[in-house]
Structure I
């Protein structure tokens, strides 16, 4: 699954703020320096979504495109947010 991501860095904690089938908004604790925020995004999303996650576009931007291999967990989260 390919999904767009908006990233807000240097916050108090990592959190998925909003998620839809086309967009995920994430806040990270890490700063946008030396790839620290990207590493946090990948590590945390891998754990939450139980899937490989890759940034395929926007490595140096707060707007990214993510590739999520297993979309089952993300679909569950999207469905939970709807209810």
Structure II
């Protein structure tokens, strides 16, 4: 698929959805922007691509993390914590 805007064709495919992760002592937690599931991944996943375990959206975790508690966001998105 080629993405276009009125009068312009860029000829590129979109990449995976870039997502910020929240760091815990041994893992990172991230929320899928499509289905809003919060998941854990090893710290080695930072900067890597992975699929959301619920909806399969291709995500890329930012190589940096947010130093804040992720659980209030997960609760606001309707996830049990």
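Each reported figure results from applying straightforward, stated rules to the coordinates on display, with no laboratory input. Here the structure is a predicted model, which means the values were calculated and not measured. Cβ atoms are built from the backbone, for glycine too; each structure is taken alone.
For which of the structures I, II does the calculation of helix-only ellipticity at 222 nm (-39500 (n - 2.57) for each DSSP H run of 4 or more, over all residues; to 500) return -1500?
The value was obtained from structure II.
Assuming 31 is relative contact order in percent (Cα under 8 Å, 6 or more apart) as calculated from a single structure, say which of I, II it is.
I
I, II: which one has P(r) over Cα pairs in 10 Å bins from 0, in percent, as calculated, at 19, 58, 22, 1? Could you put the intermediate results ahead of the total?
Details: I: 19, 58, 22, 1; II: 18, 43, 23, 13, 3.
Derived from I, not from the others.
With mean count of other Cβ atoms within 10 Å over residues 27-34 as the yardstick, tell me which of I, II scores highest.
Largest value of mean count of other Cβ atoms within 10 Å over residues 27-34: II.
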